[in-house]
Structure P
Amino acid sequence: MRTKNNLVPILFVLTALTISRWAWAGRDEHRVLAPPGRNVDVVIALDVSSSMDGLVDSARSRLWDMVNLLSKMKPRPTVRVGLISYGNDFYDSSRGWIRKESELTSDLDLVYSKLFALTTNGGTEYVARAVRDATAQMNWTTDDRDLRLIFVAGNEPADQDPEISLASALHDAERKGILVNTIYCGSASNSESALWHQVAERGHGKYAAIDQNHVVTIATPMDQELGRLSSALNDTYLAYGDDGENRKRLQEEQDKNAAHMSAPAAAARTVAKGGALYRNDSWDVVDALKNGKSLDDLRAALPAPIQAMKPAEQKAYVEKRSVERARLQKQISEVASKREGFLRAEKAKRSTAAPADLNDALDGALRDAATAKGFAF
């Protein structure tokens with residue numbers, strides 16, 4: 001039997017090895033990488049007044065690009081997205097024409113469906129109220145290691161709110177460790193843009209000025225193949241529970257919504273569906289088993305034809321779906337790599353004078369904030 005004294009040198013060696021491993025990882029990136037088990041919460045607050053159709057369409061086109069960027073973070077986090085809209089005169093005036101569309105959730109299809117339900121009208125745009133509500137009404141994570149971000153986008157003066165001051169809204173966000181990023185929809189030379197810039201500075205976030213009607217979409221030779229793989233991937237989903245079939249239909253509807261925007265948007269969605277951040281364990285058997293459930297847990301909620309099978313047959317049936325999904329996800333990853341290379345080459349040809357779009361704003365702010373928190377890409 002080892003004595004306590006014998007254990008001391010062993011513990012010393014193990015500690016030294018652990019420190020050495022983190023040191024070398026940090027040496028490669030010139031910084032220490034974040035430990036695993038991290039979360040990223042992103043709330044998008046969109047101005048939906050009459051002039052903002054282009055902004056809403058940009059968000060519909062770019063959500064999956066944002067998800068794909070987040071999937072490249074190392075270590076890979078758990079990602080949740082929330083959605084707020086503001087400035088629509090059909091909304092409740094007593095609430096400042098603000099509406100919470102979606103709680104922070106990893107259910108990305110739900111968020112995407114809410115984006116497509118948005119309509120523009122009016123309106124009166126209260127940026128401070130949007131920041132205040134995004135801060136107060138979402139179930140943000142509380143771990144100091146996590147990354148918490150608000151993106152508020154609009155085109156009116158940011159200080160119009162007669163009741164909520166920007167200072168108080170930003171103070172509340174800072175207390176929760178939330179970075180407030182601003183996206184001004186207009187020229188950086190406009191007088192209103194200076195205040196949007198100040199809001200981002202005070203919110204410890206990033207500012208960008210964009211043309212909300214300018215959406216860069218680059219079709220690639222891989223888009224059609226990704227569309228085929230997306231349809232095949234849907235066939236591996238096995239709905240369970242009372243709402244399972246409805247959620248499977250929702251998945252298919254979001255495929256159609258992305259395709260309605262453009263072939264590149266549909267391709268970006270397929271890449272996201274093949275990645276680790278796209279999870280449907282609340283209604284899909286394969287994802288549920290991958291994330292801690294057992295067939296015994298789900299058996300009573302399985303579709304009747306599968307419940308009629310013997311346990312061994314059920315296991316084999318689900319395993320077949322799981323193996324096929326893994327095969328398709330691998331194919332999607334391979335095609336996505338080729339697509340990314342093609343996009344890099346095409347973007348390199350673009351004029352540096354081209355106006356920034358929503359994707360540029362989201363990409364830059366996300367990369368900077370994540371890197372500052374110790375993530376790598």
Structure Q
Amino acid sequence: MANILDNVKAIEEYIINFRRDLHENPELSGQEFKTQEKIMKELDALGIPYKKAGNTSLIATLKGGKSGKTIALRADIDALPITEETDVEFKSKNEGIMHACGHDAHTAMLLGAAKILSEMKEEIHGEVRFFFQEAEETFTGAKKIIEAGGMDGVDACFGMHGMPELETGHVNIEGGYRMAGCDTIYVKFEGVSGHGSVPHKAKDTIHPACIFVTDLQGIVTKNIDAQDPIVLSVGKFIGGTKANVVSKYTEIDISMRYFNPKVREIAHEAIKRHAKAIADAYEIKVDVQIEESALSLYNDEELAALADQSATKVFGEGKNLSLPKYMGSEDMPYYFQHAKGVYAFMGYRNEEQEAIYFPHHEKFKIDEDYMKYGTALHVQFALDFLNH
């Protein structure tokens with residue numbers, strides 16, 4: 001079989017140039033219209049058919065010369081509302097918007113993979129779908145591709161993200177939970193307003209809400225198995241209007257991160273129970289609303305083992321390094337509800353190039369050398385899965 005990395009090196013300049021163009025012209029989640037046009041132009045040139053999905057997403061389809069399974073490869077295309085503070089020549093031209101999460105590289109790598117795979121179309125068993133997905137940062141893009149039928153008939157899916165914990169030329173692929181799920185929980189206490197001099201004639205909400213906030217960590221320690229990580233963070237607390245007015249309303253916004261879906265259920269029920277118990281104790285009302293942001297990401301064990309073999313072919317022996325789970329979230333797990341999947345973390349760290357910052361930093365940079373590995377891994381894993 002051809003050495004995939006060598007094939008990618010032959011088009012490395014193409015991948016880098018496409019990434020730099022996207023970096024210079026970033027677009028926010030759901031507004032990636034010019035990005036979509038650029039991808040369509042390249043897919044047209046490659047002769048790969050596609051359809052639009054959602055606002056700005058694309059589902060491209062490459063049918064192999066032989067029958068077989070279907071694999072979906074995914075890249076996110078959106079940027080962030082961040083003002084860039086790097087010294088690269090291809091710095092963002094869109095004021096206050098920056099590709100500070102590396103999605104420009106993800107897109108360029110997937111496009112490079114599409115180019116390589118299209119050249120070996122006749123050898124492919126089955127079908128490769130390429131998801132160029134909008135709005136990962138708002139956790140809404142994956143659902144739009146799924147609604148458009150992107151996952152219909154898919155047997156496995158694969159995605160990746162550049163990370164600074166690993167030097168360029170290294171990767172992390174392992175089975176099990178790899179990224180946390182995320183919910184935002186809105187709690188609103190309602191009492192009866194009144195004068196601060198006669199609090200007994202009113203029903204205050206600030207005091208009970210304070211008790212609820214301090215009580216929250218008791219849910220973590222007393223209801224949740226200590227071996228299942230969970231984070232409850234109160235990021236917003238608003239109550240009252242004036243010092244001598246008893247507060248009728250107090251609102252609390254909580255961010256919750258978790259891995260195990262059972263833990264999530266336990267925490268949801270406990271938050272509702274504790275909020276109601278405290279409201280009842282102080283003779284006030286409470287409303288709890290739970291907004292799902294993202295699910296926890298679980299790498300299928302069998303697919304992770306296959307992806308590890310693919311990584312060895314691309315990177316060489318001993319380059320798949322273990323990393324702790326991330327408490328950050330992704331919308332990739334929505335695809336995993338429809339087919340088993342695996343998600344890889346790619347190293348882009350290069351201290352000489354100042355490619356050291358975690359995503360969402362205004363000085364975020366990547367070592368562009370990492371893109372050839374990501375492109376090759378997309379291709380290699382797709383071929384390995386379809387021929388497996």
Structure R
Amino acid sequence: MSDPRAPRTARNPIEVQVRLVDPLQLDSAALAEWARLEERSFESNVYLSPHFVLPAIRHLDPSHPPFMLLAERADRSRDRLCGVGLFRKEGPTWRFPLPHLSAYRSRHSYLTGILADRDLAPPVVDGFLGYLCQQGLGWHGVEFGDLAIDSGIGPLLLARAQMRGVPWYEYSRCQRAALKPTEAGEDYLEQQLSAGRRKDLRRRERRLSEQGAVEWQATHGTDLSNEHIERFLALEHTGWKGNYGTSLRSQSADAAFFRELIRRMARAGRAVITELRVADEVIASTSNLVSGNAAFAFKLGWHADYKKMAPGILNEIELVRHAPTLFGDCEYIDSGSLPGSFMEELWAGRRTLAFGALATTTLGRRALGAFNWLHRLRRTLVPARRRECSK
């Protein structure tokens with residue numbers, strides 16, 4: 001049986017037209033179409049949701065906003081919109097020493113790519129590549145950071161680009177922790193954590209319970225209130241994030257972005273906040289977002305006074321324990337974490353992400369080819385120099 005989520009190859013190819021728009025100028029009907037496309041996209045990506053992008057542009061990137069490419073069916077079907085891509089114009093950098101584009105990524109975005117109707121993904125990708133490879137537009141390539149290349153739109157994008165003679169130059173890649181909710185639960189935790197680690201976490205929970213009743217709660221959709229949002233912001237601001245100025249509350253624009261994001265996602269029934277309490281005091285919280293058939297762990301925080309009891313980890317343990325019911329309709333949860341994060345201990349799944357660029361002009365290919373050669377040379381020479389120094 002064929003995979004219903006695989007891109008369809010039509011006998012009569014659908015004509016796709018691509019046009020450039022300002023995302024902040026879209027009317028309510030266009031925004032509704034964008035939201036429907038997000039739900040049926042070939043790859044789920046909350047960071048390309050209108051509920052995420054619009055608050056990000058307004059609060060985080062007003063001085064360097066992206067432009068939007070819309071891929072639309074030439075016919076007059078109800079769901080005419082079949083693709084969305086957001087890009088920013090960039091000047092020369094050390095990696096790409098020519099003017100180029102970058103797939104939009106705010107400072108709180110952890111995945112790039114494009115949205116493409118799951119039934120029309122190949123013609124949508126071809127339409128975008130055709131637009132991006134036009135000559136004389138002032139750019140010589142397109143960078144994609146945190147592009148999933150083991151599944152979803154990434155492999156299709158790179159394959160269709162190769163067919164057009166558009167090479168991909170990869171700067172780096174990494175793996176990110178992920179969780180399949182259907183595989184989570186109590187038995188999963190027993191298998192994933194060592195006996196010693198489970199014993200240590202039970203000890204920490206007992207110490208926490210000495211200060212009062214320990215409770216865990218997940219609240220989602222329209223049940224989320226401003227109190228949930230403000231409690232989360234307060235917890236995420238405590239400890240090292242607040243001290244180093246990296247918390248959401250450290251900058252008013254970031255806090256405003258988060259408030260609007262969660263309110264929009266909650267109204268759409270796609271935001272989840274979990275809380276760990278002791279004696280009626282919330283000491284840890286996570287924010288999670290749902291898009292299409294996937295969920296995305298977004299931000300987390302915990303009370304610094306309870307650091308020795310690891311409240312953040314205990315909160316995540318409960319999320320894993322309840323994931324089969326809380327996120328049962330999702331194929332996976334993307335952790336959004338960096339390599340080496342404590343999430344790798346709790347979540348056994350992995351997503352492979354790449355950072356690289358498509359060269360869309362001859363000059364772009366020469367520049368990226370030279371960088372690629374120097375990068376390979378450096379990777380060859382640096383280990384040799386290290387071996388020499390270690391003698």
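Bear in mind that the values in this text are calculations on the coordinates, not laboratory data. Just so it is clear, the structure is predicted and the values come from calculations on it, not from any experiment. Cβ atoms are built from the backbone, for glycine too; each structure is taken alone.
A value of 71, 62, 47 was computed for Cα extents along the principal axes in Å; which of P, Q, R is the source structure? Answer by label: P. Supply the structure label, taken from P, Q, R, corresponding to semi-axes √(5λ) of the Cα gyration tensor in Å, for residues 265-368 alone with the calculated value 34, 18, 13. The correct label is R.
Each of P, Q, R could give FRET efficiency 1/(1 + (r/R0)^6) of positions 193 and 337 (r between Cβ atoms, R0 = 41 Å, to 0.05), but the derived value 0.35 comes from Q.
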